[in-house]
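Take a look at the structures below.
Coordinate-derived values only; no laboratory data. Since this is a predicted model, take the numbers as computed values, not measurements.
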Structure P
Amino acid sequence: MKLYADRPTRLVRQVVGDLMVLLLLYLTVRLGRGAHDRVAELAGPGRDAEAAALDLDGRLRDAARDVDDAPLVGDALGRPFRALASTSRDLAVSAQSYQDTVEQVATLTGLLVTVVAIVLVLALWLPRRLAWVVEASAAARLMRHGRESADLLAVRALARQPLRRIARLGPDVVAGWRSGDPAATEALARLELDELGLRRL
């Protein structure tokens, strides 16, 4: 499998492109992390409410214990304090539930932002990169077969290279290829190899 070109210009472009994609993937992960952290900040009021409710719960329970010792009416006096403490504890549970929900939303948001950004980057880069790998690998395999490969590459060049590039080879190159001239065949094959950034035959 051919992952990179042989010719320095194409090779440098490919390496820089791959490094840029890796950098973009890293930045998308950071972006997702940032989105998570921003949403997670919304849990702050829930933490404050939970802390305040738990503090109030403790104070009310202490007050209920203090009045429970009063003769005759202690239990009756402590009942409202215990009821308020129970309500305060319920408020703390609700505040914790709110924090859990915010954390779930933050995680989902972070994942969604990261996945969408990664898919977008890969959708723009991966098809072209894979297409080059497939084409270059096939051309590299062909070149191992010697002169027969030049014929196939020449046909491919005639079918897909821009006319201006073929015209630069001279007016007789097609006629030379038809007559089996090795120089014309090799010149056409080089057009394909040059485009792929592979070494010439």
Structure Q
Amino acid sequence: MPLRSLPYVLWEMIKHPVWCVEFALQGGPAKLESWERYANGDSSAAGIARTHSAEVPSVQTWRDLERLRTLWPGSLIVKGLLHPDDATQAISLGVDGITVSNHGAVKLDSLPATIDVLQGIVSAVDRRIPVLFDGGIRCGTHVIIALCLGAQFCFVGRAALYGVSAAGRAGADRALQILRDEISHTLAMIGCPSISHLGPQFIAETASDLLA
């Protein structure tokens, strides 16, 4: 942990003593056993962080993807596409699916929101491969909107992580159940019998869209 972060961490610990005690009693940071073979046998949070730092930043090119497609016979999904041309290029190299994602905008502050580019990418893909989606999903309504715009699957990260932070596995389960309930409620409110019936007909144009 950087020294500059220490005052903030100590202050947060002082404000949340019960959480800190429970955290310590449960063994501290969770181990990520699935990473152990890739992190020199160290599956601790610090070990994974060191492995990640050693690998990033790295540069991947279309040539790398082409080579990977030759070497890997299984399903291959590419994450991080934000432009229709990139989606078309990925299809030409034989990928089995793409994920529209800006990686939480941690790569560049001015990256577009994934929801703003989703429809253009879906149009370019034209149902040739599945289009997956992540970025900014905080409630069930967000899932419905992404599916209406053509996504076939939505990833949820922070909502579940917030649940884990609050109550461990039970918290994650509760967060996901809230999303399920919100999806069901939204379907009922818009008069859609099931997720399979969702489409752009359930998205209303706003005045700002019409004036753009």
Structure R
Amino acid sequence: MRENYNKIAQEFSQTRQFMWQDLKFLLKYSTKGDKVLDLGCGNGRLFEALKGRGVDYVGVDNAQELVKIAREKYPQARFETADGLSLPFRNNAFDKVYSIAVLHHIPSQELRQQFLKEAQRVLRPGGLLILTVWKLGQKQGLKLLFKFSFLKIIGKNKMDFGDVLIPWSNQCDRYKHNFSQRGLKRALQRAGFQVKEAGILWRPEKKNANIYAIAKKV
């Protein structure tokens, strides 16, 4: 995934020039004075959205080409290349961690749990993880699930059931684990979070949606 996002960084960034209306709903969880980690920051667009809220922002991504773009777009902000499975921050360093459309790209339950536990480690007690994952459209989702489930059954797919590959402009495939609301809640609870809220953020203009969750470090 890191190699693929480095390959498509410029083109991908062009599709992420603004904060989608559904995601603006999540900004209310940050307040003035918060130290905020943008975990999987991409081209840094969340910094633009949070800029007027008086937060201390840090963005990290494992794709160095996306971090390069973020630094060029927002030289006043702090961006670092870092792996979400092993973050270069002390325990209890942040009040809020945002992770927008990242968790579903991490292959295997074991690594997803490691990612969530790292997010929990760097959050202070009582801090919030604000997280979204993609919810595939019904038509596209069923087609991909059928394809990769069939390949799994006949021994030509080493991924888990429910995992798919989504093509990007014939340049590469992006791995995606398909979460349900219940599955996302369970993953957060296994990592030690208390789930405060979860639901669907519909995007009628795109005819798709995101699943979101607000989880507290206890």
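To test your reading of the models, identify which of P, Q, R gives -9500 for helix-only ellipticity at 222 nm (-39500 (n - 2.57) for each DSSP H run of 4 or more, over all residues; to 500) when calculated. It traces back to R.
Here P(r) over Cα pairs in 5 Å bins from 0, in percent, for residues 12-91 alone was calculated and came to 3, 14, 12, 10, 8, 7, 6, 6, 6, 5, 5, 5, 4, 3, 2, 2, 1, 0, 0; which of the structures P, Q, R was it taken from? Comparing all candidates, it corresponds to P. Calculating relative contact order in percent (Cα under 8 Å, 6 or more apart) for structures P, Q, R picks out P as the one with the greatest value. Among candidates P, Q, R, the computation of log10 I(q)/I(0) by the Debye sum over Cα atoms at q = 0.14, 0.15, 0.18 Å⁻¹ that gave -0.90, -0.95, -1.12 used structure P.
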